[in-house]
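Next up: the structures, one after another.
Rule-based calculations on the coordinates, nothing more; no lab input. Note that the coordinates shown come from a computational prediction; the quantities given were computed from them, not determined experimentally. Cβ atoms are built from the backbone, for glycine too; each structure is taken alone.
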Structure 1
Amino acid sequence: MHGHHYNQFLISATEREVAPGFEATKHGGWILYKNGDLPLLLLQTLDGKPLGCILGLIIDTQVSVLFKGPVIIPILSSDSCAAKEMAIHQFLDRVGGRFVCIIADGDLQRLYLDAAGSLSCVYSNQHGIMASTPELILNEKSYYSDMDHDLVAKLDVSFHGWFPGGVTPHKSISRLLPNHYLDLRSWRQVRHWPESKIEMTTSAEWTASKIADNIKASIRAVTNARKAYLPVTAGRDSRMLLACAKAELDRTKLVIFVDIKENVDQYIVRKLESIFGLDVDYLPIAYASLEERDQWYYEVGHCVGGRISEIYPTLRKLDHKRIIMPGFGGEVGRAYYWSAKDTRSTEITPEELLRRFHLPPHPVLRRALRGWLAEVSELLDTFQLLDLAYIEHRLGAWGGPQTYGQVKFTDHIYPMLHRAIFKDILSLPPEYKAGNCLPVDIIRKEWPELLNVPFNKYPGIKGVIEKGKKIRRLPSKISRIIRGY
């Protein structure tokens, strides 16, 4: 075993040999092994019967609290499976956080994720195990022999690649995607959201206000329980979260990673700090050694790489008692995978989806995405489909796994990752999202003065000079993205 496995888990129907530090509890016919201090909450019916458990940090955004005790689902133990399923789905639609939910009740034997799979889970039908990462399922020898080395090389994970479509680097292991549950009787993924078409909102401004209220509820729940960190940059998403956190700044410290040479993020954050009197920690970037990078890749299952694998030791400087609240998820509302030529009926093929992911058209990925497209093509228009692709394949298969390389330093909760927020975003008009209107409208509602500072650019002549530098660097950037195809 190479990773530390802090705040990781393994679930099996039989006893397993696990690394030191794991604690075991039994839930129905399943044994849950967990390492670290992730909360474990029992799940019960109204009449007090066990229904399963929830592992992780879970937020009730209706009352802005982190759940602490047993979680009660409003059903009776004698209710039908259909009634229980409906109640479970309604419950999961109204909560945020970073968690997995295990249902162990008669014919309902399932594992659910949070809305974006931020406490990510892989599984193996062959081994009968669910776990945080492949290393907890495979021994050292099979970890390498089971790896699809051709696919790993083609994806170039150390540069920018990752594994969409439920695929992992290992042939016998799959990833559970967000909005799906794992049926533990058949070991199949089953989609549970969206179940029907998502209609366009009649008022984008009203919908933006609802989204802001949900973000604020998550931030308030976190800061009511513990002090927090909020990462800030020059971008729209972090500014939007800052606006939503305005009332909680007495318990929230802003934080930014800084390099030796000042960049636009540092420049804009210093502007915000000086104008609004913000409390900002400037953390000098600490770079990982080769040994630390190697360990990080094991902790994330060799599923994702990139710059975070180089700079994650910077998080050591944080107070581990605080929760960090990154801005993951804002891209869902900003037309991230759209093309200027798209219409509501543009056909999206597996090959086209991979092109937009900047990933090669490998047959394993094409096959996985063909199955995914068959699930949603009749439910969603092209714009909604591409936004859902970001939620499930980018957040679920790229964002979630990488968190395991960082949580040993501090707990993570992502205020944007909530199914009610995603449903509202998918209901927004295409032109509204393409125009980056959502973050601006939320900032205007919550803290309009923040709009006086520009996003992602220097003001004046310095901004013109920096834009020219970016244009000159563009050809080399494009060549790096397409190399190896």
Structure 2
Amino acid sequence: MYFPRTPTAQQVRFHALHRPEAVALIDGDVRTTYAGLDRQIAILWHAFQALGLRNGETAAVSLAHLHHELPALLACEELGVATLSFGHGEDDVAPFALADHILADHPVPKRYADKQRDLSPDAFQSLLKTPLDEDAPKDLPGPDEPARIIRTSGTTGIQKAIAVSREILARRIGHCRANLSITRTTRYLITYPFSVATSYHAACASLWAGGTVIKDRSSLVGGLTSHDPTLLIFLPRALYGVLETLPADFAKPPFLVVRTLGASLPPAIRERLMERLATEVVEGYGTNETGAICEINARKVGMVIPGVEVGIVDQAGKPAGFGQLGLIRVRSRLVVDRYLDSAETTERHFKDGWFLTNDLGVMAGPRSLQLLGRADDVVNIGGIKVMAPALEERIIADARIRDTGIAYLADPTGNGILSVGIVLKEGAAVEDVTPGIEELIEPVCKSFRIVVLPAVPRTAFGKLQRHILANTIAEAFNAAKPVPAGKAKTGKRRKA
């Protein structure tokens, strides 16, 4: 007889017994009740065993339909099979190389075809006809065994993988539920794939509470008007486009929490978000390695969450005092202990129970953290160090600028110039935005150039790839004809 053994499946079973007809999943026109979801997890638990999946193995999962993907992930977790989510059309081979099995509804690279288990819609429906086996497996997964494999965003150019244990995953889901006040009335509209850890945590937390997880393929506005969600998750960069696409007559929802992650939320965007869409904004700071670290208020001060220790260390790795700038390190029961694919990087970042981030910060008080940005966000201008994100946030406040990134380009002689790359919105001209940029930059640096770019290099989840930005700006600048100092022409300005 099948009895759920993992926290999420146990909560699904509870709601299936207590409120069997309550809706757990909405996927387009398909609605799955808690009773239906509980039965699907049980059937897939048996079906996946028949496909050869075993405790201690890893499965890469990519299914287009929510009512297929989430039951499959939870059934794997019940079996003790660690899961790694990846997207359709993803050309990165890392998920396939890390996995023992690939559960997908689309073709994968031929060299990994022997690992694939077909979970196309027809095949998935056939699996759901598998009879329930009365015999339970003898090998039960332990709390320290991997539950999820997460790939970091690769912001610094090196993508890494970490294993999140079953116990740590449960703690992170529990924190997500408490932090976002997820309840039985929560309606979580998915905006990012489950390869984004917080997206998966929020889905599981919603099931823990007896809420509803929603996937709408039409548009965000369509999802907002059709499903009345109470919870959304966004990267700050995506919010620019979201706010632009809202119709002028869009009625602000009576209750909607927007959780932001991955980067600092510019004050101007927070203000517009509260005016047009959200009734509450929860801005958090955390990493894949550590889970949640702190919550950031409207004054851009982070309050460290209970159970988490945060410290600042200098370049020599020695603890820094209050008010001193340094690298942020974190210790808590949410932190993993290593990278799967890099012993050298593990040794550099995981020490004595602490995880050393690449982020710069200052402890303003015992539990008060001021986050200043990544170490590679520091632009050294002739010995003067400037935090580029602070300037970028102020530049992007101009509604005519779609995106921006700042880099310091040095020549072979060691001389260089501060370069501001901007992406203009349709109809905007560089001459119109130049005075505002000059006003922001000149107090910091008298010599700089403005270069219009087709796009600012970012990761799939919106993080600025500063290690690529300098080359992008240089190529765009060199591709255009030189412009005399102090003149603006064809989207480029050079100021000496």
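Here relative contact order in percent (Cα under 8 Å, 6 or more apart) was calculated and came to 9; which of the structures 1, 2 was it taken from? Walk me through the intermediate numbers first.
Numbers: 1: 19; 2: 9.
That value comes from structure 2.
Who wins on distance in nm of label points 7 Å out along Cα→Cβ at positions 108 and 148 among 1, 2, i.e. which is largest? All intermediate terms of the calculation are to be shown ahead of the outcome.
Details: 1: 3.3; 2: 2.0.
Biggest value here belongs to 1.
If you work out FRET efficiency 1/(1 + (r/R0)^6) of positions 100 and 340 (r between Cβ atoms, R0 = 25 Å, to 0.05) for 1, 2, which one comes out largest? Intermediate values should be presented prior to the final figure.
Working: 1: 0.05; 2: 0.95.
Going through 1, 2 one by one, FRET efficiency 1/(1 + (r/R0)^6) of positions 100 and 340 (r between Cβ atoms, R0 = 25 Å, to 0.05) is largest in 2.
Out of 1, 2, choose the structure whose coordinates give semi-axes √(5λ) of the Cα gyration tensor in Å, for residues 4-291 alone equal to 34, 28, 19 when calculated. Can you show the working numbers first?
Details: 1: 34, 28, 19; 2: 31, 22, 18.
The correct label is 1.
Identify the structure, out of 1, 2, from whose coordinates log10 I(q)/I(0) by the Debye sum over Cα atoms at q = 0.07, 0.13 Å⁻¹ was calculated to give -0.35, -1.39.
Numbers: 1: -0.35, -1.39; 2: -0.42, -1.31.
Computing log10 I(q)/I(0) by the Debye sum over Cα atoms at q = 0.07, 0.13 Å⁻¹ on every structure in 1, 2 gives -0.35, -1.39 only for 1.
Work out distance in nm of label points 7 Å out along Cα→Cβ at positions 52 and 372 for each of structures 1, 2, then name the structure with the largest result.
Numbers: 1: 2.2; 2: 5.4.
The maximum falls on structure 2.
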